[in-house]
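Structures incoming, each one as structure tokens.
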Structure I
Amino acid sequence: MTKKIYRRLNFILLEFENYILKLAGFIPFHHIRRFIYRMFGMKIGKGSTLHMGAVFYKIKNIEIGKDTIVGENAVLDGREKILIGDHVDIASEVMIYNSQHDINSNDFAKVEEVIKEPVEVGDYVFIGPRAIILPGIKIGKGAVVAAGAVVTKDVPDFKIVGGVPAKEIGERENKEPKYKLGRAAWFR
């Protein structure tokens with residue numbers, strides 16, 4: 001009984017933290033939002049920008065490199081590690097999940113039955129709007145994920161993938177990227 005009460009209280013606290021972070025996502029000042037996310041335990045590299053409306057779960061498991069942009073209304077599921085490199089552009093409404101129900105489980109709803117796998121995004125990656133990255137995926141350096149793609153397999157360095165499920169559709173020519181993504185839009 002005590003274990004059940006502890007689990008329930010822990011769940012309530014986690015949901016309250018998620019609520020506070022969701023509210024923070026609508027503060028119209030980039031620097032304040034970034035400060036709050038860091039205060040809750042997210043590791044955010046120098047010059048990185050997290051636009052309004054982004055949603056984060058278990059923020060302590062999310063690490064974002066320097067000069068990286070997370071677009072408006074993106075969802076980053078930190079129930080397992082998410083490692084995002086430097087100079088990464090994550091467009092609006094991208095969803096990165098690292099936890100999912102085991103559809104073959106006898107107790108589909110049980111938290112213990114959830115499958116969790118870390119997600120890694122390499123340096124200089126571009127993830128287009130509304131793309132979905134599923135658990136356990138590694139996206140290599142300089143790769144591009146097209147808008148609306150559902151990534152179910154690892155993406156090698158500098159490859160361009162698109163579709164549902166995502167398949168290779170090209171390759172990036174610049175194999176030595178050195179660009180910077182620019183300054184944060186203060187009110188975005």
Structure II
Amino acid sequence: MNPHDELTKLTSLFSPPGALVARAEHIPAAATPEPYKQLLVHDHHMTVTMEKYHQSSVDVHVLKTARSGEIYCRKIILTRADTGQPVQFGIVRFNFDYVTPAVRDEIVAGQIPLGRVLINHNVLRQIDLGAILEISAGPELAQLLQMPEQGITYGRMATIFCNRAPAVDLLEISIPL
């Protein structure tokens with residue numbers, strides 16, 4: 001995967017160039033600064049990781065969706081359930097060919113974070129970390145994550161294999177910490 005090409009593909013699903021990411025630099029996982037390293041450099045669901053780090057369950061807020069056949073895309077914000085403060089921005093491109101209709105329907109309903117849906121339905125999954133990114137926020141991302149424009153935060157690109165097939169491409173960006 002070329003991280004910059006994949007980043008452009010995912011961000012352009014819902015936003016014009018530069019609106020979400022003003023600049024992104026691919027950095028080695030080992031060079032990721034803490035606490036971002038513990039949040040991003042792993043092969044677990046971000047839902048669980050964010051809940052553990054922020055010591056709160058998280059709620060999903062679906063901002064936009066698009067669907068073409070079995071390909072479903074969405075732009076989301078995860079917020080702390082206790083305060084409503086954002087903790088993560090994300091874009092997901094999901095091929096529903098690799099999950100059951102029940103999983104598909106629950107994801108499309110948009111009430112439960114993706115990771116929690118897959119866990120609850122016991123979907124056989126593997127998360128492949130593609131890239132860690134140092135991100136300079138564009139105006140839209142800055143507003144969504146309540147951070148300054150051009151402010152620095154970190155994110156990751158990953159693929160989730162469901163039932164041994166590459167079903168989900170992800171962009172997950174943490175709030176600045």
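When relative contact order in percent (Cα under 8 Å, 6 or more apart) is computed for each of I, II, which one produces 15?
The value was obtained from structure I.
Given that mean count of other Cβ atoms within 10 Å over residues 77-84, derived from a single structure, equals 20.0, which label among I, II identifies that structure?
I
Matching task: 4.0 is the computed value of distance in nm of label points 7 Å out along Cα→Cβ at positions 69 and 149. Pick the structure from I, II.
II
Between structures I, II, where is distance in nm of label points 7 Å out along Cα→Cβ at positions 5 and 117 highest?
I
Identify the structure, out of I, II, from whose coordinates FRET efficiency 1/(1 + (r/R0)^6) of positions 85 and 165 (r between Cβ atoms, R0 = 41 Å, to 0.05) was calculated to give 0.95.
I
Where does the value 12.2 come from, among I, II, when mean count of other Cβ atoms within 10 Å over residues 13-20 is the thing being computed?
Working through the options, I get structure I.
Out of I, II, which one gives 16.1 for Kirkwood radius over Cα pairs in Å as computed from the coordinates?
II
Which of I, II yields 0.8 for distance in nm of label points 7 Å out along Cα→Cβ at positions 53 and 93, as computed?
Clearly, the read-out refers to I.
Only the coordinates and a few stated rules stand behind these numbers; no lab work does. All values derive from a computational prediction rather than experimental measurement. Cβ atoms are built from the backbone, for glycine too; each structure is taken alone.
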